[in-house]
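Bear in mind these aren't lab numbers, they're just calculated from the coordinates by the rules spelled out. This one's a predicted model, so the numbers in the text were calculated from it and none came from an experiment. Cβ atoms are built from the backbone, for glycine too; each structure is taken alone.
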Structure 1
Amino acid sequence: MTLKCFKAYDIRGRVPDELNEDIAYRIGCAYAEVIQPGAVVVGRDVRLESPLLSSALIKGLRAAGVDVIDLGLCGTEEVYFQTFHREAQGVGGGIMITASHNPKGYNGMKLVREGARPISGDT
């Protein structure tokens, strides 16, 4: 497994060389272990690889015992909004599958914890 997709403030890389379904599954498992959320909000953008990465991520989260609220296609701000406003319902984090401004062939993830607080290399 390559670690090139892990950046200071997000996860992003070329699909499938640097980011693929196996890595997405492992990210889901690791996120659940470290953050220990009751539930996680997951959304994705319109890139062709996003449904496969989202599905693998969700499988990893569920394998670790986390409930998942799958928003499907949405903007990053929707994941942040839902993570913040569903905290009282047990939501302890959110993950958006998106490559943001990166070109075709790339994808990534933006991760937040309870209260929609961003997760980065510093945190």
Structure 2
Amino acid sequence: MGGNLDTIAHIKDKSFFPNLELWKDTIIFLETSENKMKPEEFASVINNLSKEINNAKAIIFGKPKDETFFEEYLTIVKEKITKPVIFNMNFGHAAPNRTMPYGGTIEINPKDKLVKITK
């Protein structure tokens, strides 16, 4: 589950947005776009996704474009998210980027900063 925070912010209240039950026990992938969302907006979107985040097992954040607002985003994540988090992964809009498959099986080890796609 997950995607681009700019897009999620615009579709969160739409009827086609995945219901809360679909977020249960998932690993959420989130990333910002090349628009370089301001930290205040980033915090607002994270707040708006709090129920979905709290239903998940863990969250993986893609690297911010040009690492703009890296420290600010990281501070917000640490303050607002109590689930295991891996931050600054190479997927999404920032280079180098990798494709993150949806619907597969993934193992994460936040302590060792390890993500393993197993299926």
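Compare relative contact order in percent (Cα under 8 Å, 6 or more apart) across structures 1, 2 and report the one with the greatest value.
Ranking 1, 2 on relative contact order in percent (Cα under 8 Å, 6 or more apart), first place is 1.
Which structure, out of 1, 2, was distance in nm of label points 7 Å out along Cα→Cβ at positions 87 and 103 calculated from, if the result is 3.2?
2
Can you spot which of 1, 2 the value -10000 was calculated from, given it is helix-only ellipticity at 222 nm (-39500 (n - 2.57) for each DSSP H run of 4 or more, over all residues; to 500)?
1
Given that distance in nm of label points 7 Å out along Cα→Cβ at positions 47 and 71, derived from a single structure, equals 2.3, which label among 1, 2 identifies that structure? Intermediate values should be presented prior to the final figure.
Details: 1: 1.7; 2: 2.3.
Structure of origin is 2.
The value 2, 11, 23, 27, 22, 12, 3, 0 for P(r) over Cα pairs in 5 Å bins from 0, in percent was derived from one model only; which of 1, 2 is it? Intermediate values should be presented prior to the final figure.
Values: 1: 2, 13, 25, 27, 22, 9, 2, 0; 2: 2, 11, 23, 27, 22, 12, 3, 0.
The correct label is 2.
Tell me which of 1, 2 gives 24, 54, 22, 0 when you compute P(r) over Cα pairs in 10 Å bins from 0, in percent, for residues 31-94 alone.
Going label by label, the one that fits is 1.
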